[in-house]
Structure I
Amino acid sequence: MNNAGKISLTPEISIVIGTLNRPNVVLSLIKQLKEKSKKIQLEVIVVDQSLQTNSIKLRKHFPKQSNFRFYHLDTPNTCQYLNLGLREAKAPIILYLDDDVSISEGTVKAHIDTYKNPSIHGVAGRVINEGEKINRSETRVGKILWYGAIFIKNFSLITQMYVDFPYGCNMSFRKKTLEKIGGFDERLLPPVYAFNEIDLSYRINKHGKNSILFEPNALVHHYQSSQGGTRNNFTARKVFHSNQFNYGYFLGKNFTWGENAICFMRRFLYQLMNEPYAIPAILEGFIYAKKHI
């Protein structure tokens with residue numbers, strides 16, 4: 001890269017960031033990546049989904065370098081921005097980061113280096129959430145149990161292992177793998193588009209077992225900013241409904257009727273005792289999937 005900030009080679013990695021109405025938050029991450037770009041051949045694709053005032057503020061302070069690119073979506077849509085990043089990325093590896101994270105010194109390099117193993121098609125980075133208590137008793141990370149009845153996240157651990165899915169705020173994939181499976185499913189329901197990374201990763205692992213590796217050195221701190229963001233720009237009721245619909249959709253889309261039966265038997269008592277009001281939305285998503293997929 002020359003002093004004018006022009007890219008002279010194909011970047012090693014494309015970093016895609018979606019942001020919604022929090023320009024100051026994403027600019028902090030962009031500043032980190034601007035410094036990192038002095039050491040690693042990378043490009044940064046920011047997809048802004050903000051209101052005009054916030055969008056103007058972000059544009060004003062956005063780096064004027066050819067390897068930092070700005071796009072805007074008038075209507076917030078997580079899966080659309082993820083797929084936009086996929087289409088526009090020039091590198092063979094795509095790293096997706098939330099706008100409210102900070103990277104560590106080795107984050108980007110750890111993502112890149114993991115792909116030296118040709119059997120790896122995705123990397124789940126370590127995530128430390130603000131104020132999170134680390135569960136030392138649980139030794140598993142990113143697991144789907146009982147055909148979707150139970151999900152184990154636990155992305156703060158420090159042991160490398162294969163996973164069923166990553167944490168969406170810090171995940172990377174081979175571009176050719178995402179293209180092969182058709183990218184992220186835009187039929188998921190807004191506003192949060194929950195289960196997008198779980199659905200995508202399940203499809204990747206179906207093509208090759210042990211395709212996604214949890215790499216603790218690819219660490220980010222996730223601040224879960226209280227301002228802006230998808231969850232903060234829509235009603236709690238709408239967010240809850242979409243989450244439950246997408247859960248049912250994921251089950252109906254990715255598992256057989258027999259597997260669904262095992263899942264429901266394992267899940268039913270928990271659902272009835274803890275969230276019975278979610279059952280209609282789950283069934284709605286499940287039925288939609290069975291009819292349309």
Structure II
Amino acid sequence: MRNEAQTRILVERLREQTLRQPSDSMSWYNLGVAQTTLGAPEEAIAAFRSAIQHNPKYVAAHFNLGCTLLETGAPQEALAEFEEVTRLAPQMAEGYFMRGTAHGVLGQPEQLIQITEVGLRLAPDSGRAYFNLGMACNRLRRFQEAVDYFSRLILLDGQNAVAHFELGKAYRGLNRTDEEIRAYRNAIEIQGDYFDAWLHLGAAFLKTKRASAGGVKYIDSGGQLLLDDPEQTFYLSLGLLALGMKEDAIANAARLNESSPELFSELQQYANAAVSLAQAAPGTSSGVDGS
């Protein structure tokens with residue numbers, strides 16, 4: 001609260017300064033930054049536009065205006081600002097990265113890849129850039145490229161659970177199931193309550209058991225498991241089984257005995273013949289509580 005009060009005082013002083021010196025672009029820019037800090041994006045946008053009006057080459061104002069427009073749901077306008085940033089400051093990698101992000105929001109993965117790669121030549125250690133590129137390649141079904149980008153991200157940040165999960169999806173596209181399973185396991189070891197990783201691990205494990213993968217489903221939980229959903233229960237149990245947690249898998253699947261006896265029977269069959277793929281990672285058993 002103290003910082004917010006101080007920021008409000010700063011905003012009032014900056015407003016007074018813009019009244020005294022209405023052509024001072026820096027005062028308008030600083031006002032925009034302060035308004036952003038206060039969570040007042042519309043006021044920030046107006047201030048950044050005023051800064052640009054008085055100094056059309058104000059790179060930071062264009063950049064911050066683009067970021068704020070993107071956050072407020074105006075990606076096309078944001079893209080125009082980031083294009084101006086890269087024109088005015090062609091050596092500023094962040095301008096290309098944010099320009100790529102805007103293309104991604106607009107559903108333009110090809111353009112995202114093209115412009116983000118320009119930024120990477122200037123700043124080759126940007127984890128966010130590799131993530132955006134990997135996601136775009138997965139979307140375009142360019143799975144080998146996605147594997148390369150996510151692998152490079154993991155070299156920079158090995159504890160990024162989402163990167164491991166998305167890497168698993170890329171391996172899925174390449175039909176490299178063993179590596180897919182390993183990637184989902186890594187995601188779970190980092191984040192025990194990564195429900196989608198558990199469900200996808202179960203699906204990948206099931207592909208190694210059934211004669212045909214045609215009936216295997218990849219389910220997304222939306223961040224919350226529905227334990228009254230027979231399919232989610234089935235795939236979660238398979239994920240537990242894939243980690244060698246046989247007793248937990250059977251206990252978790254017990255509710256299927258009444259709702260979906262055929263799924264329970266199939267799970268029981270795999271559990272009876274289970275050969276552990278891996279020792280359970282410490283703490284993972286407590287990470288699948290969907291309540």
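All of the numbers you see were taken from the coordinates with simple rules; none came from a lab. As the structure is a computational prediction, the values presented were derived from the model and not from experiment. Cβ atoms are built from the backbone, for glycine too; each structure is taken alone.
Determine which structure produced the value 18.2 for mean projected area of the Cα convex hull in nm², calculated from the coordinates; the candidates are I, II.
Going through each structure in turn, the value belongs to II.
Kindly point out which one of I, II the value -12000 was derived from, the read-out being helix-only ellipticity at 222 nm (-39500 (n - 2.57) for each DSSP H run of 4 or more, over all residues; to 500).
I
Among I, II, considering only distance in nm of label points 7 Å out along Cα→Cβ at positions 51 and 115, which has the greatest calculated value?
Across I, II, distance in nm of label points 7 Å out along Cα→Cβ at positions 51 and 115 peaks for I.
Figure out for me which of the structures I, II the number 0.90 belongs to, where FRET efficiency 1/(1 + (r/R0)^6) of positions 83 and 211 (r between Cβ atoms, R0 = 30 Å, to 0.05) was derived from the coordinates.
Derived from the structure labelled I.
Can you rank I, II by distance in nm of label points 7 Å out along Cα→Cβ at positions 67 and 131 and just name the one with the largest value?
Largest one: structure I.
Compute FRET efficiency 1/(1 + (r/R0)^6) of positions 219 and 243 (r between Cβ atoms, R0 = 25 Å, to 0.05) for each of I, II and report the one that scores greatest.
Going through I, II one by one, FRET efficiency 1/(1 + (r/R0)^6) of positions 219 and 243 (r between Cβ atoms, R0 = 25 Å, to 0.05) is largest in II.
Can you say which of I, II returns 9 when relative contact order in percent (Cα under 8 Å, 6 or more apart) is computed?
Here the read-out was taken from II.
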